[in-house]
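J.: So, here's a batch of structures to check.
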Structure 1
Amino acid sequence: MNAPTTHARTTLATLPLSLPDPTGVVFVDGDPGWPAELARALRAGAAGIALVHPAPVDFADLLDEKSATIVVVDSRWASNPVTDLAEPAFRAAAVKGSRLECRVVMDPGCDFATALLDQLVLIRALLAPVTKVQVQHLSDRALHAEGLTDLPLAVDFSIVSTAALPASASLRLLTSDGKVELTIPSGDTAQPARLITVGPDGAVLAPTQYETGHRASLRRVCELQATRSADGMADLRRLHADVVTTTAAIGDHLAVQAPA
């Protein structure tokens with residue numbers, strides 16, 4: 001397994017010995033130069049690629065690559081295995097006119113565009129693609145935005161940069177008789193995610209999933225290889241749509257704020 005970067009080595013360190021080391025799988029660090037690195041891995045014939053926490057940069061040319069390689073996006077929040085349990089809970093609770101709250105706490109110095117992209121990827125995994133985002137406020141400490149999904153479902157985004165709280169993502173969907181709430185701690189901790197559904201009969205805590213997001217992503221690569229997936233680029237196409245939405249939202253806000 002090729003792991004040339006510090007970020008990739010950190011990812012590998014989270015993988016237990018119980019998961020076999022698959023031959024030919026490459027981890028690509030999602031820093032802003034990731035498209036070139038991923039293209040090299042594709043052309044080198046990698047059997048599988050895990051793209052770790054990608055930054056929102058243009059990579060439209062990669063979608064034209066003719067390759068049998070399986071590419072899995074290892075997203076900061078959406079790759080947590082709790083999403084498999086949370087998706088049906090959120091979909092069952094979502095009705096036309098519902099409003100979803102999505103909040104992220106991140107470390108100081110983190111990139112807000114990347115944090116917003118991570119939110120879009122998570123909401124796509126749980127409910128539906130976010131088709132439009134309008135940034136209401138952006139500073140060096142916080143971002144607030146509103147968005148809309150295909151359902152249609154309104155989304156309130158908030159991102160806070162602080163050292164006072166550990167990094168995490170949380171989503172809450174209020175219903176007429178309760179709520180669905182998901183909290184995903186940073187993968188740097190051993191704390192598991194929590195999914196709580198509240199209804200007329202009380203609160204139900206979903207079974208705890210201790211598998212890390214990195215391990216779940218590698219497991220997906222192995223499973224897709226085993227089933228000989230016919231579309232190894234599906235994750236990249238979904239990521240590209242979310243990158244376009246993210247960069248448009250940030251760009252539109254900066255254009256409005258720019259002095260005349």
Structure 2
Amino acid sequence: SKMFNIPVIEHPQDTKLTEGGTMNEGFYSTKLGMQGMPSIAEDIIVSRDIRILEYIGGQLHIQHISSAKAIDMVRMAKDKGLHVTAEATPHHFSFTDSALETFDPNLKMNPPLRSEEDRNAVIKGLKDGTIDAIATDHAPHVIDDKEGEFDKAAFGVTGLETAVGAYFTELVDKHNFNGIKMLVDLCVVNPRRIMHLQVPEIKEGTVADLCILNPEINWTVKKEEFFSKAVNSCFLGRTLHGKVVGVVGKRRIWMSGA
């Protein structure tokens with residue numbers, strides 16, 4: 001990482017501690033009789049990698065951070081001046097493991113939905129800059145992968161088509177995030193800086209590469225209206241506020257009709 005000036009990108013999970021697990025280890029896994037995936041499996045890897053980063057230098061990026069303790073570690077590492085960044089997903093700031101009482105396979109992902117304490121830590125981390133980016137962790141599956149018993153269903157959910165709606169619904173409306181400014185930072189500017197990519201500018205003479213948003217629209221997530229062939233969304237049936245209604249790229253314009 002240090003030699004080539006590129007980040008080490010980590011999926012923080014000690015798989016020995018999560019083997020056989022299907023949801024977050026805690027009150028609800030006990031209540032539902034499901035084998036849990038403890039948050040310490042994430043914490044251990046984040047702690048290890050930060051210690052290595054402190055020792056040898058370089059750049060570390062933590063994917064889909066979900067544990068309150070792991071977020072605190074990243075915050076402390078940044079306070080020390082270490083080059084560490086992190087991302088979080090819309091489902092981890094929108095849901096908790098309590099939602100799994102329905103045994104909906106579309107709520108099964110890795111890392112799993114965690115406790116309300118963890119969810120609040122994700123939101124706080126996004127707001128104070130500890131978490132640098134929102135990433136969808138988009139994981140489309142065919143219908144067969146998500147049918148049948150919960151413990152046998154595949155991990156992963158789609159996220160591209162609901163990310164903006166989740167941001168406005170959960171973070172702007174409920175937690176006073178600074179609307180489009182923070183959305184652009186979390187979804188466009190910061191991810192490109194983490195990956196050492198040029199941040200696009202909107203100015204005369206440049207090739208347009210844009211998303212067209214309607215931040216006022218309210219819409220209900222329906223599988224029949226997805227552009228993706230995969231419909232394994234944890235937001236199905238929910239009403240969201242804000243939506244991408246068009247894309248400009250490669251000198252063409254696509255509109256959704258919303």
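All of the numbers you see were taken from the coordinates with simple rules; none came from a lab. All values derive from a computational prediction rather than experimental measurement.
J.: Quick check on the output: 16 is relative contact order in percent (Cα under 8 Å, 6 or more apart), derived from one of 1, 2. Which one produced it?
T.: Answer for the origin of the read-out: 2.
J.: Tell me which of 1, 2 gives -10500 when you compute helix-only ellipticity at 222 nm (-39500 (n - 2.57) for each DSSP H run of 4 or more, over all residues; to 500).
T.: 1
J.: Of structures 1, 2, which gives -0.56, -0.90, -1.10 when log10 I(q)/I(0) by the Debye sum over Cα atoms at q = 0.18, 0.24, 0.28 Å⁻¹, for residues 91-138 alone is computed from the coordinates?
T.: The read-out was computed on structure 2.
J.: Here P(r) over Cα pairs in 10 Å bins from 0, in percent, for residues 147-210 alone has been calculated and equals 17, 32, 31, 16, 4, 1, so which of 1, 2 was it run on?
T.: The correct label is 2.
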